[in-house]
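What follows is a set of structures for review.
Please treat every number below as a calculation from the coordinates, not as lab data. Quick caveat, the model's predicted, so the values are computed rather than measured. Cβ atoms are built from the backbone, for glycine too; each structure is taken alone.
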Structure P
Amino acid sequence: MNTTPTTRPPEPAALPPDGQPVLTPREAWPRAAWQLEQAGLPPLLARLFAARGIRQAQELDDGLQHLLPPGALTGATAAARLLADAIEQGTPVCVVADYDCDGATACAVALRGLALLGADPARLHHVVPDRQVHGYGLTPTIVDLVRAQGARLLVTVDNGIASHAGVAHAQACGLQVLITDHHLPAVQADGQAHLPPADVIVNPNQPGCGFPSKALAGVGVMFYVLLALRAERRQRGAYDQVAQPRLDSLLDLVALGTVADVVRLDENNRRLVAQGLRRIREGRMQPGVRALFHAAGRDPARASAQDFGFSLGPRINAAGRLADMGLGIACLLTDDPGQAQDLARQLDAINRERREVEAGMREHAENLLDDLMPRGDIPAALVLYDEDFHEGVVGIVAGRLKDRLHRPTFVFAKGQDGLLKGSGRSIAGFHLRDALDLVAKRQPGLLLRFGGHAMAAGCTLPADGVERFRDTLLDVAQALLAPATLARRVLTDGPLAPEEFSLETARLLEAQVWGQGFEAPLFCDEVDVLQQRLVGGKHLKLKVGLHGQAREGIWFGRTEPLPPRTRLAYRLAQDEFQGQARLQMVVEAAG
C-alpha cells in the first residue's frame with residue numbers, strides 16, 4: 001500500500017526563496033486559443049498551449065512522420081556512411097559516453113541501435129570517464145582506454161566537441177573519430193568556433209548547421225545518426241522499407257535522456273518525448289527503464305516527463321556523481337529483468353547517499369553565504385568553494401542556491417588532481433557559457449577548461465584561482481544584468497475556473513508533455529488560508545478557501561506560515577494516499 005504522496009518533487013530547497021517573487025501572467029493569445037479550440041482541443045488546453053506559443057493544432061501532432069529529417073542535420077549523412085562501412089567491414093567500435101543521464105542514455109541508444117542495424121555486438125564496446133579521475137570529455141587517457149578495447153572507430157556521445165587534445169591523440173594512434181554532441185564548441189580569440197579535427201562531427205550547434213532544432217540533447221543527436229544510418233543501410237540493400245529495423249524501440253531512452261538533460265522542449269523534442277512516454281505507458285520499454293520506475297515507486301502506466309526529470313534521471317545521474325556511471329549504462333543495456341532490478345536497486349541506494357551528501361553540502365554552502373552577504377545584500381553572482389565540497393554534487397547545489405536567491409551561481413570543489421572543478425547554473429537573461437568566455441578573456445590562463453550552455457556551464461581553475469574567478473564573474477554579471485533581470489519572476493497561467501478544478505483536469509494535464517521551455521501549468525488564485533501546519537518538519541500543509549470550497553494544498557520545502565489571505569501560484573495534481581486519488585494544490589510561490 002502506497003502511503004507516500006506521489007506529487008512530491010524531489011529534494012525541494014531547504015529554505016523558501018528570499019523576498020516575494022513577482023507573479024506574472026503569461027501573455028494570452030485569444031485568437032490562437034480559439035483556433036485550437038476549433039480544432040477540437042479542450043478550452044483549458046487550448047488556452048495553455050496558446051500561451052506557450054502554439055498557433056496551430058498541427059504543432060501538437062506527435063507522429064514520428066513529423067520529425068525533422070535526419071538529412072538536415074549537418075554531418076549525419078557522413079556519419080551514416082562511416083558507420084555503415086564499419087558494420088560491413090566488421091570494424092570494432094567503441095562508444096565514449098559522458099557521466100550524466102543524457103550521456104548514459106545516448107550510450108545505450110548507440111549500442112542498442114548499432115546492434116539493431118547490423119553491427120556485431122561482440123565488436124561493440126564502450127567506456128565512460130570517471131568524473132574524478134579522467135575529467136570531462138574525450139581526453140588522451142580515455143583514448144588509450146579505447147585502444148585497449150581494440151577499437152578502430154571511436155564514437156563520442158554527448159561530448160567531444162571541445163576535446164581537441166583527445167581527438168588529436170586518437171588520430172595519431174590511427175583511430176577514426178566520430179563526434180556526436182550538442183554542446184557549444186570552443187571559441188578562439190577571434191571569436192570563431194574552434195572545432196576538433198575529427199573525421200565527422202554531428203552537432204546541431206556547430207557552425208554552418210542549419211538543423212532547426214538546436215535543442216537536441218546528446219541522446220537525440222545519436223538517435224538522429226541512427227536514423228541516417230538506417231537510411232544508408234537501406235540504400236545499400238541491407239533491407240527494404242518494410243523489413244527495416246524499428247528504431248522507435250529506443251524512444252523510451254531518448255525521452256528519458258532528453259528530459260533529464262533539461263534541454264528546451266521545442267516542437268521536435270516534444271515529439272521525441274511524447275513518443276517515448278507513449279511506449280512506456282503501453283508497457284513497451286527497456287527492462288532497465290521498467291526497473292527504475294519500480295525503484296522510484298512510480299507507475300509506468302502513468303508515466304510523465306516529470307518522472308524522467310525528478311525520479312529516473314537523478315538515480316542514473318547519482319552513479320556518475322558518486323560512483324561509476326557504468327552502473328547506469330549497464331542498467332539501460334541489460335535485457336535481463338532480474339539484473340535490471342538489481343542494478344536499479346543499486347542506483348537507488350547511491351541516489352540516497354547522494355541526497356545525504358548534497359544536504360550536508362548545501363547547508364554548509366548556505367552558511368558560507370552569510371560571509372558573502374554580511375548585510376543581506378545579494379551580489380549579482382555567487383561563487384562558493386570549500387575544501388570539503390564534493391565534486392559530484394557541485395552542480396546540484398549550485399542549482400539549489402540559484403533557485404533560492406535568483407542569481408547566477410558557481411560552486412567549486414577540489415578534484416583529485418588538485419584543480420578546482422566548478423559547475424554553474426544561471427537565470428534567464430544571463431548566458432553562462434558566454435560569461436565564462438568573457439572571464440577567460442579578462443583573466444588569461446585562469447580558466448583551464450570551460451564549456452556549457454546558457455543556463456548551465458562548467459570550468460576548471462588552478463588551486464588558487466577561486467578569488468580571481470569570483471571577482472571577475474561578479475564584474476561581468478554587474479555589467480550585463482539589469483535590475484529587472486535580478487527580480488525573481490514566476491510566470492503563471494492565471495486563475496483556474498471552478499469547473500476546471502477537478503481530478504479529471506489534473507489527469508488531463510499529467511497526460512501532456514511539459515518541460516524546459518514548455519513549462520507545466522502554474523495557476524494563480526487569491527485564497528483564504530483556513531489551516532496550515534508543518535508536516536515532516538519542512539513542508540507546509542494547507543487548507544485554503546477557493547471558489548467557496550475548502551481545498552487541500554501543500555508547499556514542499558516551505559516552513560514559514562502564510563498570511564490569512566494571499567495569492568498562491570500552484571500546480572493542480574492528483575495525489576495517491578492509501579490507494580485513494582485526491583486532488584491537491586502543489587504550491588510553488590506566493591505573492
Structure Q
Amino acid sequence: MASKLIRRVKEASLLQGDEDRHEQTDAWSNRDLVPLPPDRRTWGSFHYFGFWTLSSLNIATWQTPNTLLTQGLSVGQAMGVIVLSRFVITLFACFVAWCGLKWHIGFTVQNRFTWGFRGSYIPLLQRILLNFIWNAVQTWNGGKLATVCLTALWPSFANIPNTLPANFPTTTYEMVGFVVFWAISVPFLWIRPEHFKRPFQVVSIYCGLGMICMMIWSLAVAHGVGPIFTKAQSVAATSKWNTSWLMMAGINQSIGQKVAGMTNGSDFSRYAKRPKSYLYGTISCLFFTGTMVSFVGLVTTAACQKIYGNIYWNPPSNLLMVMMDHGQGSSGARAAVFFLALGFGFTSMFENICGNAVAGGIDLAGLFPRYINIRRGAIITFVAAWVVQPWQLINREAAFIAVLNSFSVFLAPLIGVMCADYWIIRRQRIKLTNLYHPEGSIYWYTLGVNWRVIPAWICGWAPTIGGLIVTVRGETNASRALFELYYIAFFLGFAISFVLFLLTNLAFPVTSGMRDIDEADVYGTFTTPEADALGVISTDLMHGVDAMLEKEGAVEQVTPLDVHNSSKRRKMKQWLKG
C-alpha cells in the first residue's frame with residue numbers, strides 16, 4: 001500500500017513537456033531548460049529596462065553613497081565610484097548574457113559546455129546557495145517596508161507587544177512585517193517570466209515617480225540641499241588608505257552587489273525578442289538609472305538633514321518613520337509615507353521574485369529536471385527563507401551583508417572562465433544537441449567534468465580569499481597586501497581565471513568538436529533569419545522540404561533529428577542543391 005502511494009506521488013510529481021515542441025523531460029532537460037523558441041521570447045527593451053530598474057530603484061542603490069562618504073570620500077569622488085562601477089557592471093552584464101541572446105539557453109545549461117555535464121554542478125550550487133540567502137535577506141528587508149505600511153495604516157501597530165523570548169534576535173513587530181511581505185509575495189511566483197511585462201511597467205514607474213516626488217518634496221521643504229552635498233574629502237590623516245585605494249575598494253564593493261545578477265544574465269537575456277532589446281534596456285537602465293538613483297538618494301538625504309537635523313540613509317528603518325512622526329501622525333503624512341513605502345516594497349518584492357526566486361527556480365531545475373521547473377524551484381527558494389532565518393543573520397552579524405557583497409571573490413573567476421570559453425576558445429559556436437544528451441556529447445569531457453576549468457577557477461579566488469577572511473573577522477592589523485588584493489578582487493579574479501583557462505586549453509586542447517554547431521535547428525529555436533546567420537537549416541525550411549520530399553517520394557518523412565544525424569541528411573542536401 002505504502003509503495004503504491006509512493007509510486008503515485010512520484011508519478012504525479014514528474015513534469016510533463018510537449019514532445020512536439022522538443023520539451024523532453026529527463027535527467028538533463030525540461031520545458032524550462034530547453035532553448036527558448038521564438039514564441040516564448042517575449043521581452044522587449046522596456047522589459048529589460050523594468051528588469052534592471054528593479055535592481056536599481058531599491059534601498060541598496062539609494063544607500064550606496066553613504067558607505068563611500070563615511071569612509072572620507074567627497075561627494076564628487078563618491079559619484080565617480082558609482083559611475084565607474086556602473087559602467088563595469090553594464091559591460092559585463094552584456095558580455096556574460098550574450099550566449100543567451102544568441103543561443104537562447106540559460107546559465108544552467110550554458111555552464112555545461114565549459115564545466116562539463118557533472119562539473120556544471122559546481123557553479124550551479126554556488127548560485128543556489130546565493131539565491132537562498134539573498135531571497136531570505138531581501139524578504140526580511142521587504143518586511144521592514146511592510147511594517148512601515150502597517151504603521152501608516154494603524155499607528156498603534158508600532159506599539160505591538162513583543163511576545164518573542166528576550167534572547168530572540170528580533171521582535172514581534174519585525175516578524176509580523178516579514179510574514180506579511182512573504183505571504184503577499186507568494187502568489188506572484190505563479191507568473192511565468194514570459195509574462196512579467198505588466199508588473200515591470202507598474203512597479204518601475206510607481207517607484208521611480210515616488211523617489212522623484214520624495215526628492216522634490218525634501219528640496220522644497222529644506223529650501224535646497226544640506227551640508228552633506230557640499231562635503232569635502234575628509235580622509236583621516238591616520239588612515240592606512242589613500243583616496244585611490246578607498247575608491248578602488250568602493251568600486252569593488254559596488255560591483256560585488258550586482259555580480260550575482262551579472263553571472264546568470266543569460267537566464268533572462270534568452271527571453272529577448274532580439275539582441276538589441278536586451279542591449280537598449282540594459283544600458284539605459286543599469287547604467288543611467290542606477291547612477292541617478294544613487295544621486296537622488298544623496299540629494300534627498302542631504303535635504304532631509306536640514307529638515308530633521310540628522311542623517312537618515314535608510315528609508316524604511318529611519319527616514320519614512322521620521323517623516324511620519326514629524327507630521328505628528330496626521331492623515332496626510334501617514335498617506336504619503338504609506339504610498340512611498342508601498343512603492344519601495346513592491347520594487348523589493350519583484351526584484352526578489354525575479355532576481356532570486358525565479359533565478360533559484362532555474363538553477364534548481366538544472367539539478368532535478370524531472371521534478372522541478374521554474375515555478376516549483378521558485379516556491380522552494382521562497383520557502384527556504386524560513387530555513388535560512390534572515391533575522392538571525394542580519395540582526396546578529398553586521399558583517400553578513402558585506403560577506404554577500406564580497407561573493408565576487410568566487411563569482412569573478414567564474415565569469416572569467418565563462419567569457420574566455422565562449423568568446424575566445426569557442427568563438428560563440430555551440431552545439432545545442434550535445435548540451436542535453438551526454439551520450440557521445442563533445443561536452444562530456446572526462447567523467448562529465450572538464451578538468452581544465454577547475455584550476456583556473458581556484459587560482460582566480462585563491463589570492464583574494466585571505467582578504468575576505470580578515471575583513472569578515474574585523475582584523476585591522478593583517479598584512480596590507482591581503483587588503484589590497486581584496487580591494488581589487490573582481491578584476492584580479494576575472495583576469496587570472498580568464499588567462500589561465502586560455503593557457504590551459506592551449507597546453508591541453510580538447511581533441512575535437514570545440515567549435516562544432518548543429519547542422520539543423522533541432523529544437524525549433526531560431527527564426528529563419530537567425531538560422532541563416534548561424535548557417536543551420538531552419539525549422540521552416542525543414543518542414544517545407546519534408547512536405548516536398550514526401551510529395552515526390554524522394555525519402556520518407558524527415559524529422560529534425562533525422563536531418564541532423566542520418567543518411568536522410570545527404571538526400572536532403574542533394575535535393576536542396578538540385
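Miscellaneous remarks
- Of the structures P, Q, the one that -20000 was derived from, the read-out being helix-only ellipticity at 222 nm (-39500 (n - 2.57) for each DSSP H run of 4 or more, over all residues; to 500): Q
- Parent structure of the calculated result 16.8, given that mean count of other Cβ atoms within 10 Å over residues 120-127 is the read-out and P, Q the choices: P
- If volume of the Cα convex hull per residue in Å³, for residues 312-423 alone is computed and equals 98, the structure in P, Q: P
- For mean projected area of the Cα convex hull in nm² computed as 26.8, the structure of P, Q it came from: P
- Which entry (P, Q) yields the derived value 15 for relative contact order in percent (Cα under 8 Å, 6 or more apart): P
- Test item: FRET efficiency 1/(1 + (r/R0)^6) of positions 56 and 296 (r between Cβ atoms, R0 = 30 Å, to 0.05) calculated as 0.25, pick one of P, Q: P
- Comparison across structures P, Q (criterion: distance in nm of label points 7 Å out along Cα→Cβ at positions 392 and 512) gives the highest value for Q.
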